[in-house]
1. One of 1, 2 was used to compute mean projected area of the Cα convex hull in nm², and the result was 17.6. Which label is that?
2. Taking Kirkwood radius over Cα pairs in Å, for residues 92-139 alone as the quantity of interest, name the structure among 1, 2 where it is greatest.
3. Identify which of structures 1, 2 gives the largest calculated value of FRET efficiency 1/(1 + (r/R0)^6) of positions 68 and 228 (r between Cβ atoms, R0 = 35 Å, to 0.05).
4. Suppose mean count of other Cβ atoms within 10 Å over residues 164-171 works out to 18.0; of 1, 2, which structure was it derived from?
5. Among the shown structures 1, 2, from which was the value 4.6 of distance in nm of label points 7 Å out along Cα→Cβ at positions 12 and 44 calculated?
6. With relative contact order in percent (Cα under 8 Å, 6 or more apart) derived from the coordinates and found to be 29, which of 1, 2 does the value describe?
7. Among the shown structures 1, 2, from which was the value -3500 of helix-only ellipticity at 222 nm (-39500 (n - 2.57) for each DSSP H run of 4 or more, over all residues; to 500) calculated?
8. Given that mean count of other Cβ atoms within 10 Å over residues 156-163, derived from a single structure, equals 25.5, which label among 1, 2 identifies that structure?
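Each reported figure results from applying straightforward, stated rules to the coordinates on display, with no laboratory input. All values derive from a computational prediction rather than experimental measurement. Cβ atoms are built from the backbone, for glycine too; each structure is taken alone.
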Structure 1
Amino acid sequence: MTETSMRPTLWERLDGARIVDLAQPMRTGMPQSPSHPRFRMVIERRHGDMVREDGGSAANEVILTGGHVGTHVDALGHVSQDGYLYGGVEAAGVQSHQGLSRLGIDAFPPYVGRGVLLDVAALHGADVLPPGYEVTRADLEAARDRADVRIRPGDAVLIGTGWSREWDRPGRFIGEEGGVPGPGPDAARWLAEQGVRVAGGETVAFEQIQAGRGHSVLPVHRILLVESGVNIVETMRLTELRELGVPEFLLVLNPLPVVGATGAPVRPLAVLAS
């Protein structure tokens, strides 16, 4: 037997690993940004509507959704500034009714790599940060030091605010009751300086949303998507991951490859070593 054949295979090394689902369940009436089309799922054909000669039957559904509904990834072409997308691409030249010819979600390479959780809520001794709280550069640095981890270029960094716990209170979750906690511009610049490939969080917009402001301006989106080429993951469910207290893990992130779309649903998976 050779030395190579004695090495454990990738799947053998993952044997016994714990898988944590980081996606919120998608259902009609779930909380989502008012800026995007509503999600709706209806059963189009029910069992018994059509029965085959052998007695078999099938049911199927129609799903209507925007690309930025539920847990989803923002493509680099999602946001423009002064008419330009990431890399100086003129938005008008790459968009049509069929979508984006460049920087759409289909251009996002599946991410299988290191994920790091910076639990800012835990840093402040809270299960959930207050509505409208601005996560700062100092918060991220302190959460990193508290977890005793390094941020490496190419990592995916997730910010724990505890906001997943508000999922069943739609008005509060989307910020109608005092805003939503999230990173401010200085925190976004810090993430970009670390060279991260992906940044994610628990809220419908990866931003600090102040009371009464809604999505009137989105500076974090501009800094990450337009200026830095960092994809954003929103509406993640981080409760279980935060409770486990594991700051680094293997993250699997593979949004639906909808050609030309500015974003798409995703079911992120955190793989924790046994």
Structure 2
Amino acid sequence: MSKLVARELTLAYEDRTVVHGLDLDIPDGRVSVIVGPNACGKSTTLRALGRLLKPRGGSVLLDGTELARIPTRRIARSIGLLPQSPVAPEAITVADLVSRGRQPYQHWWQQWSDEDERAVTEAMARTDVTALADRPVDELSGGQRQRVWIAMALAQETELLLLDEPTTFLDISHQVEVLDLVRRLNHEQGRTVVIVLHDLNQAARYADHLVAMKAGRIVAEGAPAKVVTRELVREVFGLESVVIPDPVTGSPLVVPGAPYSPERTDGRAVHSR
């Protein structure tokens, strides 16, 4: 059994049900990526996996125990969650923000320890932000800020790391930088990682386990090579495409059908076969 699983999970905001009876096993020690169109429930699912959202029905289990029954401090030592577009306190420095990842380990009788110092130092080194330690976070570039937030999550030293669209608003070079960092951390430390992404090609390139969602339900899951097909792209995203091997990684690469051309008079785009 996986360390983190969802069983018959139903999630809702007031009267609007977003996720319907979802069953999901997160593979231990792997990178899982959840993809799907806007408003399909992928970020909502991630929030429930991190106990930020109470299920309307079903449950999320950590080591076989419902999250609702686990003390908050224990969850914070087991699951690190980086939400979409986090906001740092004004004028806080990089070192101070990363140090906040150690809050689950603080007690009134023990405010800071050598173990805390080691965890923060290692997290900053692994994310290559040590040289930025004294810089205010709000002065950094988008890519640098994302690496700092990931460093804070790493400083928690959790076995599970949940990232909600960590590449949002980043240019392509910083997107690759952040995803390469996450993949490297998974490989070097064996941490279980769950990421929500919009970009299907990035998901196929970086995932060990790919979960495709539509309208609050899982349509397909498994290795990217088995999940990402022309039929699935049409069903989930409503997009005609050609799926070819990525020339660099061999992972599936989705090439959209031909764009609009004024040469066509029937109002339809030309699609490759």
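1. Details: 1: 19.7; 2: 17.6.
Computed on structure 2.
2. On the way: 1: 14.9; 2: 11.2.
When Kirkwood radius over Cα pairs in Å, for residues 92-139 alone is computed for each of 1, 2, structure 1 gives the biggest number.
3. Numbers: 1: 0.95; 2: 0.50.
When FRET efficiency 1/(1 + (r/R0)^6) of positions 68 and 228 (r between Cβ atoms, R0 = 35 Å, to 0.05) is computed for each of 1, 2, structure 1 gives the biggest number.
4. On the way: 1: 15.1; 2: 18.0.
It was calculated from structure 2.
5. On the way: 1: 4.6; 2: 1.0.
Computing distance in nm of label points 7 Å out along Cα→Cβ at positions 12 and 44 on every structure in 1, 2 gives 4.6 only for 1.
6. Working: 1: 29; 2: 22.
Derived from 1, not from the others.
7. Values: 1: -3500; 2: -9000.
So the calculation was done on 1.
8. It was calculated from structure 1.
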